[in-house]
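Only the coordinates and a few stated rules stand behind these numbers; no lab work does. In this text, all values refer to a predicted model and were calculated from it rather than measured experimentally. Cβ atoms are built from the backbone, for glycine too; each structure is taken alone.
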Structure P
């Protein structure tokens, strides 16, 4: 090490465009799948001034192991893997690359919705097995249907815009969103449960909304609803969703995030044909990788620069 202050990246890499911004710092990588203990050990060894969070969690123990730590910067928009209460108590700022992966995640949500509505996976499997189901199959037409978008940040609003372009009626719930476009009809959750043909989750995971979709709320939904989740797995009671799929209350679900990641093997979801699964890759595109890395680096540097100026 050069003796320069350290940026710790809780992953194995960072986009070259982001690294180009950090030439005044040493960059230390935690590896592809670091544990919380790994991060604590690296903090103790290198005493970073900043942590860029890609994988795993950063809690109080890591913060206490790095007395020089000033900022924790999320490589993405969701900060639920960072103990923000502990950070605040220690004067450590938490920042996020809000909007950097909005296009990628909204596109993944759209892909999951279309795969569910058009039965892409089972039809593909049937075709490969030599079947021709044109006379018996009926897909769901999305034009004229109602989609309930829960969470109206950069990703939720981008998804809502695409849904509107498809001719869907868009209901939106987000108590914090301001200045919504005219095509989003703001409403309460009860209206979404009652009226939505599709529910798409785009909100952060908090103590207040954990298992937002559960046995009670799923029972309140329209029979045959489609569920899409590209946000956080903890927003859904997975056992309740599985039961709703098996009963037909939920027609199909497209999921890109899960309560436990990586998903354990075996998992009850593996045997449910009306589930379309992807391994939390909604924000993983070549473009988003660069956007998130650059934003994470810039956000951290802005905090450090502000603190330096404050001491001048």
Structure Q
């Protein structure tokens, strides 16, 4: 159902980590009315690459697009439409779906180890990111989330591949750039994302125990202060690149996944699921990268 006030399709995106945020940002730029859903304490550390801080501060800005936390369910759709923001809701997901009746639902949380909630037939088009979903059963399409040549691939039958066991290296540094909790506790930090730290510097505290940097570099990710964590959770990420450190704005992998979501929607436009009345936008290399749907059946 398109929004009656603006003739725009409504997209509901689950998750405001860096991947879910990139999807929401991209759909917003494509002209969708975008509504995001998240729990109250996501373990996102790349917070300047995401909308997650809106959960605590009420609003977050990502590359000139605002996400605003809306606490009243009856206000979500109106605020997303009238205020031209991404409306972030933290209440019941099922109640949100019933209230806003989205045209598109995208689950961008990449649930590697959690039980997923099937979405198929809860909207005209449903899309899941990562290996937990089965295309054709849980959702209409799955988007490949694993680094490599297949990143962003649209899968209409089956699953995405399992994630690689190690992250891509930055200046030759892999897992060492992540600081994990060595015990359960409450995390606190006075640092800001983008700060430079030397190896061994204290970056925060886990209860009364210091948490120190394992390498030198710029703080790329930092868990929101005040959250309680379990042993082994990510607390911080340090970017070791002196001149090319990236800690603000959309990251490469989330952008690739968001591109895949748009490619999936473009594919559905050629089928009966969506009626085709679109504006095609192009990237700097003149490749078609998205379609702005203005009518959905």
Entry that produces 5.7 once distance in nm of label points 7 Å out along Cα→Cβ at positions 88 and 136 is calculated, selected from P, Q: P
Per FRET efficiency 1/(1 + (r/R0)^6) of positions 32 and 152 (r between Cβ atoms, R0 = 35 Å, to 0.05), the highest-valued of structures P, Q: Q
At a computed 21.4, 76 (Rg and Dmax of the Cα atoms in Å), which of P, Q: P
Ranking P, Q by FRET efficiency 1/(1 + (r/R0)^6) of positions 168 and 224 (r between Cβ atoms, R0 = 25 Å, to 0.05), the structure that comes out highest: P
Which of P, Q leads on distance in nm of label points 7 Å out along Cα→Cβ at positions 240 and 264, largest value: Q
Mean count of other Cβ atoms within 10 Å over residues 16-23 from the coordinates reads 29.1; which among P, Q: Q
Of the structures P, Q, the one that -10500 was derived from, the read-out being helix-only ellipticity at 222 nm (-39500 (n - 2.57) for each DSSP H run of 4 or more, over all residues; to 500): P
